[in-house]
1. Using relative contact order in percent (Cα under 8 Å, 6 or more apart) for the comparison, can you identify which of I, II, III gives the largest number?
2. Looking just at distance in nm of label points 7 Å out along Cα→Cβ at positions 195 and 251, which of the labels I, II, III belongs to the structure with the highest value?
3. When mean count of other Cβ atoms within 10 Å over residues 27-34 is computed for each of I, II, III, which one produces 21.9?
Structure I
């Protein structure tokens, strides 16, 4: 089946009280692991490409790989630009066939952020593409977007309501205490803030930097209205850990299919665990069909 819009997946998730997993694509094995996990769990899934992923693999390669995966998949699949920072980049991804774009103007002043998102929304909605925005700053590092822990600002509920009204975004990534990358200690999420934001806005909410967040915190966030959850670091760690373990066990192995196949299995396991945690298992049909 072709890509579905993220807004369609999140609408179904909101009606049924679960979150859709959004997993970052950097190479073929990661893509295969994501799709295999979603099919095994019969869950809808969002494939994401960051600026770094696009630079590494090439926009046309990324879009083509994901398109083939979606056409062959037996579950609904969306392709999203993750942390796009310009109107031009969002348009390039829309032209390449992405079904959703996330435009990150969180480093900009409020008015400029809302205006940038609105500009992207006007173009994206004209061709059926959904748009995610971010208000507040997420700590840590996402490719070349870096915000120190001290500078990380949480989302203000009142500002969120105004921002959504002015920008026209379909989903909103909120800052409630998560961070990109590997955590130093256990993250503490501001659930009271999340609850206020969920009351203030009527669009689905997104949690970035969810790798390493305790399962109990993830479940509570979903209960309070998070409908899309981004996972990248834990997939990378599974990939790297698998390679280290295999090469330490057998220094003579040289076949990339064996090396990367083992890593693919490790990554699939992580993705399946996250899908179950988010409550998305078995939701493929109600989210938009069971695929081909």
Structure II
């Protein structure tokens, strides 16, 4: 990759497992994915392991097992960086989910201090596919000859342009994780409110409240189409044990946003275990990531 002085440098790109990159996608991009952890009844599992599958997370949440999540510590990321340097990396770009909801970005900052090559760290202030799209954009820029700082800037701009929306079937799991207060969760249950959430300045925020699941999902689709606008766009749909609703949303967005998709598919898959642990079964999420302006 090109450096600021015009020479060629080998650049390693690192992200975390919440970016929702499949093994094939990570391999194609040449990205190293560092797992976050899921803790179920005091047993710690790397995200992506069979024991921390989305189905296992949903089962644990429904049975009221103790479920929490954990970041990779600075030592873990430092070991990854050092291995990459030993393999020939001359600089590193590390792109992660929002520092407002996870300590992963802080770990990256601390780890970068002890590495002998330049490390650019990016807090996307996003979660899920929006982080993945930021990573892909950074790789595209690096392959085109961008400097490390320019690639990091492109990742930030791509994440800033993205819109992440979530329909949650219940506020209970957000309450358990401290994302909403007890009173709000109880009131939501009593009124059968089906909230639509978004990521605002790196934090989970309420966007709208709808009375029924069908209306909430219809509204989710409408908001996604509005966010897409008229330009080229990438779209990703994810769910936790709600494949039928996610499938219908995927088909609808594929039809409605055909022009902006330019032949690219709307990706649809299961929500990453760490994110699923906080939003719970029934969740449907959509990410709209414009491809211009970064």
Structure III
């Protein structure tokens, strides 16, 4: 019997790295099923830090899935963020916290859980019920990391009381200070010095179509936005290359300042400036514009995008 592969979206962040590991533990150790966590790309710097901090084995990276391969999809339900052959796989379950996109096909009825919580890992904890009490320290650490990352330490408007409650309970169990541990997470997330401009644009990036215009919407969450914005010239050049290579009309880059709770949108083109005006009411006359209070792609950026 084939092992069930568990994976999140391409360009895996902390939630799409940690949640497959969490659910693989649950299926293997609690449910007695053979499962393995895998990734659809290299984890970002924060996710890599989490793997090291909690002594977790980095999951294997795959680029596609075999026909009839049993899979569980987590932290997305968007086919554009999944392997090209995903509809040929045997999709067993989806666990997610994003809007329903459509386009996935299954060979039979499956378990689907999509809840309006800030983090996939929070949903997983609730699905485990009493069995969550058996999580080892490593899995608790991964779960706490996912929640703090996705909520930006509770700054994101996606944060719910349940996410906050669970994070505090996990931190208490682990003997951790949330502010101190979150600072370590965000420091790791902010260290992008080793990445090329094109790599930065694809690091935390999703494709969306708005009124027939295909966008790659890239978000860089950081406590040191100046280190990213000083590379603006190179990033703007890379936007054109990435757009051409990825078959999109425009790359939008939002540099989220975690501490100031605002985003800077690079606006080097007329289309990007129009997006800033029509989507966020911002008057963009130069190559960038500050968007106060904008920190969440899922709740604030995507729902408001207009061209």
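Read-outs throughout are calculated quantities, based only on the coordinates presented, and are distinct from any laboratory measurement. The structure presented is a predicted model; accordingly, all values stated were derived computationally and were not measured. Cβ atoms are built from the backbone, for glycine too; each structure is taken alone.
1. By relative contact order in percent (Cα under 8 Å, 6 or more apart), the leading structure of I, II, III is I.
2. Going through I, II, III one by one, distance in nm of label points 7 Å out along Cα→Cβ at positions 195 and 251 is largest in I.
3. Only one of I, II, III returns 21.9 for mean count of other Cβ atoms within 10 Å over residues 27-34, namely I.
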